[in-house]
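Please find the structures below.
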Structure I
Amino acid sequence: MTFSKQIQDFYFNLPKELPLPHGVEIIYPFNNVETKRVMETFFNKYYADNRPRTYLVGINPGRLGAGITGIGFADAYHLDNYCDIPNSFDKRVEISAAFMFEVIEAYGGVEKFYKDFFFTTVMPLGLLKNDKNYNYYDDPQTQKALESFIEETLLKQMSFPQAKPNIICVGQGKNLKYLKAFNDKHHCFNSIEVVPHPRWVMQYRRKEKQKYIDTYLEAFESMMKMS
């Protein structure tokens, strides 16, 4: 089974509801016909093979990026203009996607990047609270409520034959802490490299953006040497 087929089976079979604390909601984009079409087009274009990939593991999908498109760190604008996947979504640029596509271009472009890497997240469904993005670790009750779901889905993704055992954590704080604890329990990663979250770079270090693009490229080079 190709990597594309496994990814699509994974996402399209995620539950629509989860037991969450009051006020925390799930973003579930997979019922949207256009989202499903874009995802099928994207994954069949870049992942219809059995090449091993290094995972870049983010936090959870955001409401303006993967919460709409279903594709990690890819908004509607960049899918249209960089991946040649036209879509009917609002072409508002999401800042994390903007940074990631600069990184992708610096690496050599979409074809090269997606042959080597795959974006996923610790929590595969996006979260909202008060109509704003919410992270799985933002309060202890939410993290506890999602614990078994995260364990099941992250282990499932790591079980794909194409998943390399060395991962890159996107986010230097709580996401890294969670993945380290997860690995202490499950021993599914041989190593965890870390890069700063693109939103943090774009909000607080934009003037130093090239420095952080280089940080990503160094992490990629390190991962490819482990191949």
Structure II
Amino acid sequence: MKLYKSLLPVILLLAGTQFVNAQFKLAPLPYAYNALEPAIDKETMEIHYSKHHQTYVTNLNAAVKGTAAEGKSLADLLAKVSAYPTVIRNNAGGHFNHSLFWQIMSPKPKPASAAFMKEIDATFGSLEKFKTTFADSAAKRFGSGWAWLIVHNGKLAITTTANQDNPLMDIAAQKGTPILALDVWEHAYYLKYQNKRPAYITAWWTVVNWAEVERRYHEASKK
């Protein structure tokens, strides 16, 4: 015990150095854990962010260390994910997907412009029809996965992926740049909604920050 106590400062220093120098980091959550209530409860948010997302980041750093993937950006890893082991695919996807998920939600969501809503109308018929189609796709995603609104060749489209895959990956059936993401893994909603995924999806719309979705649409359209 005395030896442990004498080495504790060194252990903490080394742990801190490893964290600071980690290739990938968990960005701060842009709001408090309880900020999205009642749509997403505090306990779920805290576990989801500090446990699940942090684990993806930790495991991704461990997976790339000392390999050809070390030093690659997250975008580069996703674009050529088929060239890497499954552990990199799963954790790189988990890190990207959750990072986007936090950012497109807000306790004080702002609406999109009339111009962007016209794009939604032109593609899906109306915002309500878009929500219905998107929600249906998310509800019917078998098992764990994600629902996405993407931009592909300047056009909007809805797609889903299994597990922690996403449309930026070279293995995706439908590729594109994600601008809206919904996590339909059970850990994202089970504490509050149990097996009622559609109820979770309905509540989620109340915290979607459409202004951020639109910003990402314009950014993706320029590529």
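Readers should treat all values here as calculations from the given coordinates under stated rules, not as data from a laboratory. Predicted model, so just to flag it, every value in this text is computed and none were measured. Cβ atoms are built from the backbone, for glycine too; each structure is taken alone.
What the table shows:
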item: Mean count of other Cβ atoms within 10 Å over residues 76-83 derived as 16.6 - corresponding label from I, II; result: II
item: Which of I, II leads on mean count of other Cβ atoms within 10 Å over residues 68-75, largest value; result: I
item: Cα extents along the principal axes in Å, for residues 36-171 alone derived as 41, 35, 27 - corresponding label from I, II; result: I
item: Per FRET efficiency 1/(1 + (r/R0)^6) of positions 164 and 204 (r between Cβ atoms, R0 = 25 Å, to 0.05), the highest-valued of structures I, II; result: II
item: Which of I, II yields 2.8 [distance in nm of label points 7 Å out along Cα→Cβ at positions 92 and 180, calculated]; result: II
item: If FRET efficiency 1/(1 + (r/R0)^6) of positions 148 and 212 (r between Cβ atoms, R0 = 35 Å, to 0.05) is computed and equals 0.55, the structure in I, II; result: I
item: Test item: distance in nm of label points 7 Å out along Cα→Cβ at positions 44 and 60 calculated as 3.1, pick one of I, II; result: I
item: Entry that produces 8, 31, 34, 19, 6, 2, 1, 0 once P(r) over Cα pairs in 10 Å bins from 0, in percent is calculated, selected from I, II; result: II
